[in-house]
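Undergrad: Down below are the structures I want you to see.
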Structure I
Amino acid sequence: MENLVIYEDRNFFVEKEESEIPWLKIFTKEPYRELGEMPKELRLQLFEIFDIIEDEMKKYYSPTKINMASFANMLPRVHLHVMARFENDSYFPNPMWGKKLRNAVLDLPDEQEFYKRVAKALKQFSPD
């Protein structure tokens with residue numbers, strides 16, 4: 001299954017990760033292997049995109065915590081995971097890649113509306 005791209009500009013795209021929790025991934029279009037290989041201007045844009053997504057997640061979902069991760073071992077290119085975490089999600093307080101602690105059924109607002117809000121906020125920021 002192809003992941004849904006909810007935003008794209010000339011340098012980045014944001015896609016949904018299939019999960020029980022709201023989980024977005026920010027990718028650079030250029031396949032940089034490490035953050036330090038990116039021009040400083042692009043690193044600043046990456047973290048501005050993260051800030052916008054984090055803010056929209058907090059406002060829309062009121063999560064217990066926002067998690068950010070960047071391993072890039074399996075997919076060796078710069079990308080950030082942004083996850084809204086809830087005390088009653090299946091893994092909390094473990095990372096989403098950790099041991100599942102329960103079978104959760106989360107009652108969350110409509111994700112399509114969230115994607116629209118994120119896309120709108122990112123378009124207002126976009127350098128394009």
Structure II
Amino acid sequence: MPFTPGRPLAEAKADLFKALAHPARIRVLELLAERERTIGELAEGTGLELSHLSQQVTVLRRAGIVTGRRAGNNVICCLSDPQTAELLAVARRLLTANLRQGQALLDALDGAQDAVASIDTARPER
């Protein structure tokens with residue numbers, strides 16, 4: 001649910017993140033970050049059946065993240081605010097940084113030549 005006066009900001013933020021908390025909805029938003037799309041194009045781009053896609057788009061619309069309009073027999077969807085694409089980019093940067101840190105730790109452990117490493121029989125040889 002979008003922000004309304006008198007509602008705690010933390011609650012509104014939590015609802016926003018709940019609306020984002022599904023891989024199919026994230027994929028829909030990634031596609032819409034490129035350009036507006038019809039429901040058919042979203043179905044093709046996500047690989048979702050129309051009924052499942054419709055449910056996911058409804059969640060995003062109720063949260064105020066996506067808007068839709070009719071054009072003939074088609075429903076065309078777009079991001080309500082371009083900052084949504086920025087939010088997805090920030091999430092990607094956070095994940096990338098986290099994975100890099102994890103990889104650096106793994107590399108350090110793999111390269112360690114200490115007493116524990118010498119008795120670790122499960123450790124693969126490089």
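Undergrad: Relative contact order in percent (Cα under 8 Å, 6 or more apart) computed as 25: which structure among I, II? Before the final figure, lay out each step's value.
TA: Working: I: 25; II: 22.
That value comes from structure I.
Undergrad: State the single structure among I, II that was used to calculate helix-only ellipticity at 222 nm (-39500 (n - 2.57) for each DSSP H run of 4 or more, over all residues; to 500), giving -10000.
TA: Details: I: -10000; II: -20000.
Comparing all candidates, it corresponds to I.
Undergrad: Now, a different point. Match the computed value 113 of volume of the Cα convex hull per residue in Å³ to one of the structures I, II, and report its label.
TA: I
Just so you know, all these numbers are worked out from the coordinates, no wet-lab data involved. In this text the structure is predicted, and so the values were computed from the model without any measurement.
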